[in-house]
Structure P
Amino acid sequence: MTYQFIGIDHVQLAAPKECEEKARAFFQGILGWTEIPKPKALQAKGGVWFQAGHHQVHIGVQADFTPATKAHPAFEVEELDTLRTHLLLNDICITDDEHRLDEGVKRFFIHDPFGNRIEFLEWKSNH
């Protein structure tokens, strides 16, 4: 028997201690992701988990936190322009990137409240 990769179960983003309310305000309040319960064994570590489409995003507390400004998750979105407008209306700074337009990919980057880079993209053609 051989193994095979199925996909990504979750992405973890780091945040500083006592990040939970800011995380909820941003990921749930602005992005519209649903908070999901953490397993009891992990609750004492802090942080908060969210469901984003088919995937989970775990915001984990890191004692010596430094934001990830290069490494980042990228989320595929339907109606990317609508998300872009929504983020701008919520005073979220957007960095447009046109480096993949020739592949049929529209995309932009934002930073979460903790400085972590996040990409949102939409394929305009089948991939």
Structure Q
Amino acid sequence: MRLTDPVADMLARIRNAIQSRHQKVDIPASKLKLEIARILKEEGYISNFKGAEEDGHKVLRIYLKYGSNNEAVISNVERVSRPGCRVYVRRSDIPRVLGGLGINILTTPRGVMTGRQARKQGVGGEVLCEIW
């Protein structure tokens, strides 16, 4: 089975795992997904991630993070740019998520980064997703 949108699949798996209160979720790995996981860890939305190999396939294992009374740190993940409708923004048009409470993840010519980092570096790019 070929996935047309692997990033949307990753976000859906994370969303489903959080709703089911799982501690970890396994996702087919790719460089882009590893970068997204790195940003989620840096921003404090997940506790950890690691690349592993199962049955000859590379797997990205994401360890989810929950608060003191078992509420998920991630309350929502949303895909913005889709294969059928790409969303590109200039550095001046990078949207703020919930007035700065959430983050958006962009692919830029300088790599994958948050909207805040892209604004600081003065680059625009494709808005992959929003997380809060």
Entry that produces 1.2 once distance in nm of label points 7 Å out along Cα→Cβ at positions 8 and 32 is calculated, selected from P, Q | Q
Read-out P(r) over Cα pairs in 10 Å bins from 0, in percent, computed value 11, 40, 33, 13, 2, 0, structure in P, Q = P
Quick one: mean count of other Cβ atoms within 10 Å over residues 56-63 came out at 14.8 when computed from one of P, Q, so which one is it?
-> Q
Taking -7500 as the value of helix-only ellipticity at 222 nm (-39500 (n - 2.57) for each DSSP H run of 4 or more, over all residues; to 500) derived from one of the structures shown (P, Q), identify that structure.
-> Q
If you work out mean count of other Cβ atoms within 10 Å over residues 40-47 for P, Q, which one comes out largest?
-> Q
Structures P, Q compared on distance in nm of label points 7 Å out along Cα→Cβ at positions 80 and 112: the greatest is P
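Throughout, read-outs are computed from the coordinates displayed, never taken from laboratory work. These numbers were taken from a predicted model, which means no experiment stands behind them. Cβ atoms are built from the backbone, for glycine too; each structure is taken alone.
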